[in-house]
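Peer 1: The next part holds the structures, each set out as structure tokens.
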Structure 1
Amino acid sequence: MVIASIFWAGAFIAGKFSIKEFPIISLVFFRFLFATILIFPIMIKREKNWRITKDDFPIFLKLGIIGMIGYHIFFFISLKFTTATNSSLIGATNPIITTILVWLLLKETIEKKHILSILLSFLGVILIVTNGNLTTLNNINVNKGDIIMLVAVLCWALYSIISKKALEKYSPLKVTSYSFLTCVLILFPFIFIENPTEYLGNISVNGWLSVLYMSIFASVCGYLIQQISIKNIGPSKTNMYINLVPVFSMILATIILGESVNFIKILAAICIISAILISNIQIKKKDQVEETEKNILK
């Protein structure tokens with residue numbers, strides 16, 4: 001998931017270029033169209049039983065609508081009405097919302113160490129977006145963009161939970177591939193509302209390269225890694241890594257945009273990384289207990 005977080009951090013920079021040239025629906029459509037073209041041949045080659053039946057449609061429909069379409073459409077719309085600070089803070093609630101939904105829907109217990117890791121990670125994000133000046137939080141005004149961003153986060157959390165159910169039957173590669181395909185098929189009729197003939201000829205090379213980056217790295221690689229992670233450690237612990245995205249965005253902004261790094265940002269990165277380590281230590285201890293129990297029973 002660390003690698004996926006790096007890819008998603010790069011997607012934020014790529015998105016700044018592409019959103020200026022593509023309407024929202026078309027941007028999401030082309031991103032996942034290229035991703036589908038890339039991942040489907042791999043899935044067909046690697047999966048012996050790559051086809052799905054009618055019984056499979058509902059769960060892939062949910063994944064495509066909620067995770068691919070819902071999250072991205074609401075996210076891009078929210079950016080038109082809210083600030084980058086508000087968006088980052090609301091996005092950082094993802095692990096919290098996911099954990100609550102896992103507890104409510106999957107009846108999984110929430111351990112104290114996991115709560116600590118979530119809070120520590122959230123603190124790290126706050127330090128990044130406020131640059132250590134917590135008084136700026138007093139100036140935050142809630143607007144409709146914030147509500148829309150919260151809906152986007154809810155979509156991501158639900159997508160992660162539905163993925164856990166899907167992964168009980170299907171491989172991560174199959175889940176990712178058909179989620180992309182569902183998204184593309186549903187969005188196809190709607191791109192004509194945005195009159196593609198009027199803007200496609202004006203898309204720059206950088207615009208298309210940005211979409212390709214999001215398709216290859218943020219979508220194919222990022223989502224596939226996420227599905228593998230959900231299968232192995234569950235949605236709550238997987239979404240903990242999402243708060244690494246601001247850390248890597250900060251690093252990339254320093255390298256690409258020449259932005260400075262100060263002590264507060266380094267401290268924020270330490271908080272988030274420490275939160276991830278706490279979560280991983282928790283997993284290792286649980287595995288060790290299970291292994292010990294097996295040895296005793298032998």
Structure 2
Amino acid sequence: MREQSLYFAYGSNLDAADWSVWCEEQGEETEPLLEVSPAWLVDWSMRFHYRSIRREGGAADVVPDGKGTAVPGVLFNLSPRGWALMDRKEGAPTHYERASVSVMTADGRSVTAITYVVAQEKRRSSLQTPTDAYAALIQGGLENRNLSIQHLKSAIQKIDASSAIQYVFVYGTLMRGQSRWAQLKPWSSGPVRSGRVNGRLHHLGAYPGLRLEHDGIVHGELHRCECIEQALDELDRIEGWNARRPEDGLYARLPVAVDVGDGSVWAWTYVVNHLPSTAMPIHGGRWAA
């Protein structure tokens with residue numbers, strides 16, 4: 001993948017039909033948006049503080065926010081013509097501006113991409129509610145890729161809504177009764193639920209490491225943390241998370257869908273970056289010290 005050509009979409013451009021309709025309205029042949037992978041814009045939140053004349057209501061934006069927030073979306077490859085058309089569709093640079101951002105892919109890689117943010121002078125101080133049709137474009141694009149829609153629901157309701165993910169999924173020494181439970185306990189708001197994610201667990205000596213894969217199951221615990229920013233400060237330190245260069249840390253932190261039996265909950269978890277040659281698979285996906 002050519003990183004310089006990557007575009008991170010979080011709004012209406014998640015819907016291929018909407019892109020095609022716009023191209024046709026402009027008398028242009030539809031330029032393909034080549035989908036690469038789902039991704040997360042970490043430490044950002046969604047906002048509706050811009051009114052679009054074409055949409056007849058609010059249009060989505062993203063803004064930097066505190067630790068524990070994240071906006072899901074999709075990485076696309078755009079051709080030079082695709083970029084020129086996208087600039088026109090987004091009204092860049094007058095209405096939206098290009099912004100270089102770091103996003104986390106579903107497998108824990110940090111990737112540089114371009115997204116669009118509302119120009120400062122176009123932002124309003126009050127909530128600009130989107131039309132149902134516009135919100136449905138975003139929701140459908142997210143749901144079709146099994147991504148979270150909670151941030152969208154929150155942003156539609158409140159001008160300064162946070163796209164915080166307030167759950168943590170742990171599968172090793174941070175679980176109740178394990179050696180580092182005391183360090184998570186002050187931040188766990190309860191009740192604790194059993195959960196599982198798609199992946200494989202590996203024995204790294206005194207602790208396990210999770211790798212996300214489709215054909216395996218890892219069992220663990222789901223903890224709600226009311227003070228998610230402070231909780232992640234502590235957990236990032238324990239897990240060796242490198243915020244500037246996530247791929248260089250011992251673990252990468254990213255959102256994952258946790259199956260809790262009666263549905264799924266999005267939570268932060270820690271995925272081991274590099275498996276040593278001595279790592280052994282833990283059959284059954286359950287850690288026992």
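Read the figures in this text as sums done on the coordinates, not as results from a lab. Owing to the predicted nature of the structure, the values given are computational and were not obtained by experimental measurement. Cβ atoms are built from the backbone, for glycine too; each structure is taken alone.
Peer 1: I have 22.2 for mean count of other Cβ atoms within 10 Å over residues 44-51, calculated from one of the structures 1, 2. Which structure is it?
Peer 2: Comparing all candidates, it corresponds to 2.
Peer 1: Right, something else. To test your reading of the models, identify which of 1, 2 gives 118 for volume of the Cα convex hull per residue in Å³, for residues 164-243 alone when calculated.
Peer 2: It must be structure 1, since only it matches.
Peer 1: If we compute relative contact order in percent (Cα under 8 Å, 6 or more apart) for structures 1, 2, which one ends up with the highest value?
Peer 2: Values: 1: 40; 2: 18.
Largest calculated value belongs to 1.
Peer 1: One of 1, 2 was used to calculate mean count of other Cβ atoms within 10 Å over residues 100-107, giving 17.9; which?
Peer 2: 2
Peer 1: Going by distance in nm of label points 7 Å out along Cα→Cβ at positions 188 and 204, which of structures 1, 2 comes out largest? Don't skip to the end; give the middle numbers.
Peer 2: Details: 1: 3.2; 2: 2.0.
By distance in nm of label points 7 Å out along Cα→Cβ at positions 188 and 204, the leading structure of 1, 2 is 1.
Peer 1: Another question about this same structure. If you work out distance in nm of label points 7 Å out along Cα→Cβ at positions 92 and 116 for 1, 2, which one comes out largest?
Peer 2: Largest value of distance in nm of label points 7 Å out along Cα→Cβ at positions 92 and 116: 1.
Peer 1: Consider the structures 1, 2: one of them gives -22500 for helix-only ellipticity at 222 nm (-39500 (n - 2.57) for each DSSP H run of 4 or more, over all residues; to 500) as calculated from the coordinates. Say which. Walk me through the intermediate numbers first.
Peer 2: On the way: 1: -22500; 2: -5500.
Checking each candidate, the match is 1.
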